[in-house]
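What follows is a set of structures for review.
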Structure 1
Amino acid sequence: MESSLNGRKALVTGGAGGIGAASVRALAARGAKVTIADVDEAAASALANEVGGTPWAIDLLDVEALQALSLDCDILVNNAGIQRISPIEDFDPADFRRIITLMLEAPFLLIRSALPHMYANGFGRVINLSSVHGLRASPFKSAYVSAKHGLEGLSKVTALEGGAHGVTSNCINPGYVRTPLVETQIADQAKVHGIPESEVLAKIMLTESAIKRLVEPEEVASLVAWLASDDAGMVTGASYTMDGGWSAR
């Protein structure tokens, strides 16, 4: 593995599992020193021990704490996310606010905290884990789709402001990835659509994809690592789909 990120400091939110953990491993394998930010302190510590990184137990819903931060990372991966599935008329407003806070306001506050260091060094990579739902909508996901569409806009503004300072900002837009977040959706999707859990993948999750399988976390992580590299210095304000052809429709 090439040591293309030697000397770089990375921060990955939701870094203890799923896409986050795969991204931590990919960045560390290329020489970055990675901070694993996660609400699960034990899992973050275990992964930090594995990759020689640093665990950071933090609740990203505590936005007041985030406002006071000053981050010295070179690479910021905004990955933490949750999901709730419900028709709008039944959607719990508290859940809606929680998703917007975690998946839009927290990335804004982390970017805000990281940019001064990035600007001072003339280098920065902001990598936002969006979703095909940042570009398309699905029923029963009003909060998630709203948050991801907002993240797309935040990423583009960051790209425009950061360009003169050597900072890039991009979104990655996977389809359904093989993670606990997706696996826990299967029962919810079965309930809301009135079908057996065994039919959810084929009839709901993969119906729009030309390639009929889940995305692997390591595939997403490989794109994270590339966007963090010097090779991607002219890539900014972009949204990279990895959705098996879903958004080609």
Structure 2
Amino acid sequence: MTGWKAKRFWTEASVMATEGGFTVTLDGRPVKTPARTLLVVPTEALARAIALEWDAQTGLVKPETMPFTRTANSALDKVAQQKDAVVAMLADYGGTDLLCYRATEPRPLIDRQAAGWDPLLDWAAATFDARLRSVPGVMFTPQDPAALARLHAAVAAQSAVQIAAFHDLVAISGSLILALAVTRGRLSADTAFGLSRIDEHWQAELWGVDEDAAILETLKKDAFGQAARFHSMCE
């Protein structure tokens, strides 16, 4: 029926151990994904976070207020069905990573990018034996295939549930290295998000803050933080 929306019909959302991990039940009935797959996540903490989203619903169910549920659905219905393709897509960010393309002027911005981004490229080189080169300007510059292969392996080593959250960390920041730094504990989500916005914050300092851009940035920061928390709960 056109315009039909789900309404809350349950009294309590609970967590239950099941084969492969933990699931969420609504008055004893297990939650399923949009593709009708049983929603199973690897840890009790993650299942409880999802259950809290269901318990917070009043009246009409609002999926936009349920980021953990949406990410779990994506992991089971999409990532798990095409993991190799998703891994390849995310690993490709290493070839055009935000941290590698630098301003050519003015000097203060060049220095700010170097101070924020060079240590992360050094960290990636030490952690994954994957040295990415930084270049001035925005013209595509090929990276070492061996380095990209090692970064690909780091992405592929994650589970489908982790990759669903990792996708958002990469897509929102535009950086495979920043996403890896968050999931490996090198950076907090707030710090990583700030590093991804060096150029935008520089422009805001010069020309003032655009209200619409500020609202969008807040939404992105919240989504980035939610993805980081989801990923951290997968183990």
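Of structures 1, 2, which gives -12000 when helix-only ellipticity at 222 nm (-39500 (n - 2.57) for each DSSP H run of 4 or more, over all residues; to 500) is computed from the coordinates?
It was calculated from structure 1.
Consider the structures 1, 2: one of them gives 2, 13, 24, 26, 19, 10, 4, 1, 0 for P(r) over Cα pairs in 5 Å bins from 0, in percent, for residues 93-188 alone as calculated from the coordinates. Say which.
2
State the single structure among 1, 2 that was used to calculate Kirkwood radius over Cα pairs in Å, for residues 61-140 alone, giving 14.2.
Derived from 1, not from the others.
From which structure (1, 2) was mean count of other Cβ atoms within 10 Å over residues 29-36 calculated, if the value obtained is 12.9?
2
Who wins on mean projected area of the Cα convex hull in nm² among 1, 2, i.e. which is largest?
2
Every number in this text was worked out from the coordinates using simple rules, so none of it is lab data. In this text the structure is predicted, and so the values were computed from the model without any measurement. Cβ atoms are built from the backbone, for glycine too; each structure is taken alone.
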